[in-house]
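What follows is calculated from the coordinates using simple rules that are stated; it is not laboratory data. Just so it is clear, the model here is predicted, and its values are computed rather than measured. Cβ atoms are built from the backbone, for glycine too; each structure is taken alone.
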Structure 1
Amino acid sequence: MKIIDLFAGAGGLSEGFRQEGCEIVAHVEMDKSACNTLRTREAFYYLKENNLLHIYIDYLLKSITRDELYSNIPQAVLNRVIEEEISNKTIPVIFSRIDDLLREDTVDLIIGGPPCQAYSTAGISRDPNRMKNDPRNYFYRYYIRFLRKYQPKMFVFENVRGILTAQEGRVFKNIRRNLSNAGYRMDYRILNAKDFGVSQIRERVIIIGWKKELEFQYPDFNLEIEPPTIRDLFIDLPKIKAGESVNGEGEYYLEKNIAIPSIRTEDWSLLTQHIARPNNDKDLRIYRLVVETWNKEGRLLKYNELPLELKTHKNDASFLDRFKMVRYEALAHTIVAHIAKDGHHFIHPDIEQNRSLSVREAARIQSFPDDFYFEDSRSAAFKQIGNAVPPLMAKEIAKKLKSTELI
């Protein structure tokens with residue numbers, strides 16, 4: 001199954017489809033750090049398939065540079081990552097590059113999710129114009145141009161649930177009409193990542209579309225997969241404090257973690273990016289109070305309950321959930337890109353560690369495998385993780401679509 005991944009981000013969607021044996025012809029993404037991550041993932045798969053994974057491990061251990069890593073990868077493989085913003089100006093260039101990659105082949109499936117800020121509750125609430133003039137409202141039109149050009153049998157379009165109601169529902173109505181004009185039927189569901197084995201409550205709109213001549217119905221995703229709790233998810237990770245990190249062979253706390261075989265595979269022994277951001281003393285005092293309150297009273301501490309010397313805002317009447325803890329015996333709340341700015345909504349439940357989540361912990365909550373490496377800075381990694389589609393969720397969607405034998 002040959003796939004184009006649009007607005008690819010770090011590649012959560014394509015990772016899930018790849019785990020089901022699909023071939024990613026091209027990833028199109030504008031963010032430089034995310035593109036570096038996509039290229040490094042392409043390097044991983046190429047080296048793994050050619051029994052050269054020791055080169056990838058040398059890179060993760062910082063024995064070789066990224067340029068040296070890429071020098072071992074055919075340029076045609078790295079060229080699958082097209083680092084471009086999708087716009088009227090760039091689409092002809094992107095088409096040309098994809099055509100070069102495809103040669104005589106056809107595209108079976110297009111996947112991706114246009115930027116969701118214009119549809120998100122947070123984005124709308126911050127914008128005085130309620131995002132009505134934001135050009136990202138119409139990025140779906142670019143997606144449809146790719147459908148018209150490559151005529152895949154099916155597509156998967158992911159976004160936040162706000163896309164259903166954006167601009168009083170006009171955006172979604174226009175999406176449906178434009179897809180019909182392009183020759184596709186579509187249906188959608190609001191799906192929750194936790195139902196796909198992901199240790200996170202994360203609702204997203206998943207639109208699936210298909211050529212009008214195909215006999216198809218939206219799949220039944222009643223999978224009833226029980227995701228591991230946060231305690232099970234983290235149990236093999238060494239304890240670190242704010243500002244500390246662990247990166248190396250033999251650093252796992254336990255020999256294996258049977259709760260997460262798809263995340264920590266048996267043939268992988270290198271722990272990377274278990275990095276906790278540093279925090280000032282005030283933040284760490286607040287984190288400790290949040291965890292203490294939960295441990296003693298089973299509730300989250302509200303902002304207006306903080307001691308006066310720990311408050312940084314005068315507003316005591318709203319946004320009282322400024323600090324949130326991820327609970328051991330439950331699933332995480334939604335990981336979002338804001339985690340790149342601070343970890344106040346993602347406090348670690350272990351009071352002795354007294355910190356926010358590490359990069360690897362956030363990646364695990366999103367169901368990324370431990371052999372997945374996020375490029376560039378800690379903040380860039382957090383942003384990529386927060387914006388991603390959980391690979392486990394994508395894998396189950398891929399499995400259902402493959403089972404139809406239509407593609």
Structure 2
Amino acid sequence: MKKLDTQSPDFQAELKALLAFETAQNPEIDRIVADICADVQKRGDAALIEYTNRFDGTSAQTIDDLILTQDDLQSAFGRLPENIQTALKTAARRVESYHKHQKMESWTYEDEDGTLLGQQITPLDRVGIYVPGGKAAYPSSVIMNAMPAHVAGVKEIIMVVPTPKGERNDIVLAAAFVAGVTKVFTVGGAQAVAALAYGTESVPQVDKITGPGNAFVAAAKRRVFGVVGIDMVAGPSEILVIADGTTPADWVAMDLFSQAEHDEIAQAILIGTSQAYLDEVQTAMNRLIETMPRRAIIEASLGNRGVMILAKDLDEVCEIANYISPEHLELSVENPQEWAKKIRHAGAIFMGRYTSESLGDYCAGPNHVLPTSRTARFSSPLGTYDFQKRSSLIQVSEQGAQKLGKTASVLAHGESLTAHARAAEFRLKD
């Protein structure tokens with residue numbers, strides 16, 4: 001891992017360079033994705049089958065070869081060992097419980113002249129969830145995307161998931177069963193996003209697409225935004241660990257590995273106030289890497305984008321953390337709740353030495369679909385609110401129309417919109 005010191009005159013420039021990364025805006029990727037989306041929009045199922053066979057190495061003859069029913073999902077669940085079944089149900093229950101706290105309810109009030117104002121909350125009708133496949137299986141992504149949609153009241157949840165070489169992962173499909181997914185299409189990539197956005201003969205058009213994917217998926221989501229809603233354009237996974245030296249070095253080393261093993265372009269950052277402790281963590285990493293099945297991916301990730309930062313104190317550490325605005329932030333320090341008050345920008349904050357980020361990935365309860373690439377400065381984790389929408393309610397009383405009508409008339413004339421003004425004036429008694 002690279003080593004940086006906040007006292008270095010080049011620190012800010014070096015940090016900025018390490019954080020800069022966005023494959024979804026690659027012009028070549030955008031061109032390929034644009035062609036795929038246009039083709040799926042034009043040819044529907046035929047294009048979807050063709051791209052799936054080409055990119056995933058499958059041999060589907062008809063769209064039925066790419067559709068899984070509830071019976072298929074239940075069968076996958078039944079094939080799993082009991083301990084995995086229990087783990088899936090436990091995670092789903094905890095995620096559901098947490099997201100119930102986020103559910104928004106409709107509200108109204110009346111002002112002094114009897115005018116009713118408020119907000120009506122309604123769920124989306126149909127959503128599409130993208131579940132990554134390829135380098136690893138992600139049943140947790142199924143649960144994290146589907147459960148808040150259920151809590152919100154969404155009636156139809158369509159899942160797409162790539163199956164390279166036609167290999168279907170029972171744990172992923174079982175998670176879809178547990179999470180109540182309506183239907184599964186074994187397709188992925190930009191073609192899956194396009195199918196959800198535009199609809200095909202077999203894939204229904206959805207109102208919103210959620211879930212992370214690779215650079216092609218991210219580019220496709222950006223392209224179809226406006227036709228449908230999206231949760232976010234997700235980049236590579238990230239973790240920032242703030243350590244004051246009180247957490248065993250092995251624990252911190254493994255927390256860094258836990259994000260690095262996702263992908264060669266994932267990012268792991270450790271910030272501490274003691275060079276001796278940073279060295280201790282590096283020594284632990286050198287030893288523990290020998291035990292990692294995904295060692296090559298971890299080493300590539302840490303070598304390309306990993307960094308250890310030496311800061312003068314925890315106040316400075318928090319300032320740096322707010323600039324980085326990480327997807328996952330571990331506060332592996334004493335009194336973590338106090339230090340959390342200084343964090344303004346992070347997708348999720350994991351407080352205390354016993355709170356490994358991996359618990360949040362699977363079963364703690366909060367959502368693991370989080371803003372990346374510094375977008376936590378202005379966006380939030382996926383939640384129940386992403387599957388609800390708000391309609392303003394306005395019911396003006398006769399008395400209220402007398403006062404509001406005059407105000408609206410003055411402003412409308414000021415904008416030279418005579419019909420606007422007259423519409424309000426017609427309702428005036430004098």
Value 0.75, calculated as FRET efficiency 1/(1 + (r/R0)^6) of positions 32 and 264 (r between Cβ atoms, R0 = 35 Å, to 0.05), assigned to which of 1, 2: 1
Which of 1, 2 leads on Rg/Rh (Cα atoms, Kirkwood Rh), largest value: 2
Label whose coordinates, when distance in nm of label points 7 Å out along Cα→Cβ at positions 80 and 320 is calculated, return 4.0 (choices 1, 2): 2
Mean count of other Cβ atoms within 10 Å over residues 256-263 - highest-scoring structure of 1, 2: 2
Which of 1, 2 leads on mean count of other Cβ atoms within 10 Å over residues 88-95, largest value: 2
Structure from which -14000 was derived, helix-only ellipticity at 222 nm (-39500 (n - 2.57) for each DSSP H run of 4 or more, over all residues; to 500), options 1, 2: 2
